[in-house]
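Asker: Listed next: structures, encoded as structure tokens.
Coordinate-derived values only; no laboratory data. Worth saying up front: this structure is predicted, and the values here are computed from it rather than measured. Cβ atoms are built from the backbone, for glycine too; each structure is taken alone.
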Structure 1
């Protein structure tokens with residue numbers, strides 16, 4: 001039975017759509033949004049001089065994935081190829097059941113940032129960041 005309470009943001013999975021396999025444990029996903037802008041226009045034969053609004057194509061923003069550095073050859077190989085690939089981000093409830101899915105169509109690596117390394121001897125985790133540009137985001 002679906003819960004009437006909002007889901008937490010701490011339980012999610014990022015996976016390839018072609019295999020359905022998870023591609024790693026990411027600690028943060030941001031930028032899951034798309035925007036449709038509009039432009040004003042006026043009909044030339046409109047005597048009342050009304051301004052109409054016409055929607056423009058949807059634009060998706062960059063999606064940012066952050067995670068601790070792990071030995072993962074599959075994702076690294078894809079970053080080197082820079083090939084288009086579809087991703088799925090799945091939000092899960094407390095029991096692990098899917099709540100909502102975002103599908104990133106035609107995603108490509110736009111930027112990869114490695115960890116900041118310092119010999120200060122703390123318990124910090126080495127983090128990496130992957131910025132994806134996509135052709136569109138679908139919400140399921």
Structure 2
């Protein structure tokens with residue numbers, strides 16, 4: 001992953017070097033909304049609807065600069081996929097943002113303990129998502145093992 005370069009533009013921070021962001025969510029409406037928000041800040045969203053699709057993207061080069069992951073997905077849950085990703089050394093520096101409707105403290109704690117760097121609950125305010133994404137692209141992982 002390259003070091004993010006941020007540039008101030010019209011009072012808003014924007015990504016200047018087309019950061020690749022993997023979005024893993026099975027909800028089509030969320031996919032579309034997140035894609036639009038990421039494109040507005042100049043990012044290159046790669047949207048998949050399950051863990052298998054995400055694994056395929058992660059096997060390719062270059063790696064994404066950030067992954068946004070839903071926890072409630074069919075087949076392999078986002079929590080299980082998070083644990084699989086964090087078990088591999090090659091992904092140790094990949095920042096991961098959980099975007100989920102799960103709001104229980106235990107679930108949030110488990111996600112953060114399993115290697116997520118940030119957790120944002122749905123429904124979310126678009127500006128919050130953009131601010132968090134920009135911060136993560138600028139600063140990388142919050143908690144490194």
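Asker: If we compute percent of Cα pairs over 24 Å apart for structures 1, 2, which one ends up with the highest value? Walk me through the numbers before you get to the answer.
Answerer: On the way: 1: 45; 2: 23.
Of structures 1, 2, the maximum of percent of Cα pairs over 24 Å apart occurs in 1.
Asker: Hey, mean count of other Cβ atoms within 10 Å over residues 74-81 derived from one of 1, 2 reads 16.2; which structure? Please list the in-between numbers first.
Answerer: On the way: 1: 13.0; 2: 16.2.
Only one of 1, 2 returns 16.2 for mean count of other Cβ atoms within 10 Å over residues 74-81, namely 2.
Asker: Out of 1, 2, which structure matches -2000 when helix-only ellipticity at 222 nm (-39500 (n - 2.57) for each DSSP H run of 4 or more, over all residues; to 500) is calculated?
Answerer: Working: 1: -2000; 2: -11000.
Computing helix-only ellipticity at 222 nm (-39500 (n - 2.57) for each DSSP H run of 4 or more, over all residues; to 500) on every structure in 1, 2 gives -2000 only for 1.
Asker: If distance in nm of label points 7 Å out along Cα→Cβ at positions 90 and 106 is calculated from each of 1, 2, which structure is the one that comes out at 3.5? Mind dumping the intermediate values first?
Answerer: Working: 1: 2.6; 2: 3.5.
Structure of origin is 2.
Asker: Between structures 1, 2, where is relative contact order in percent (Cα under 8 Å, 6 or more apart) highest? Please list the in-between numbers first.
Answerer: Details: 1: 27; 2: 22.
If we compare relative contact order in percent (Cα under 8 Å, 6 or more apart) over 1, 2, the biggest value is for 1.
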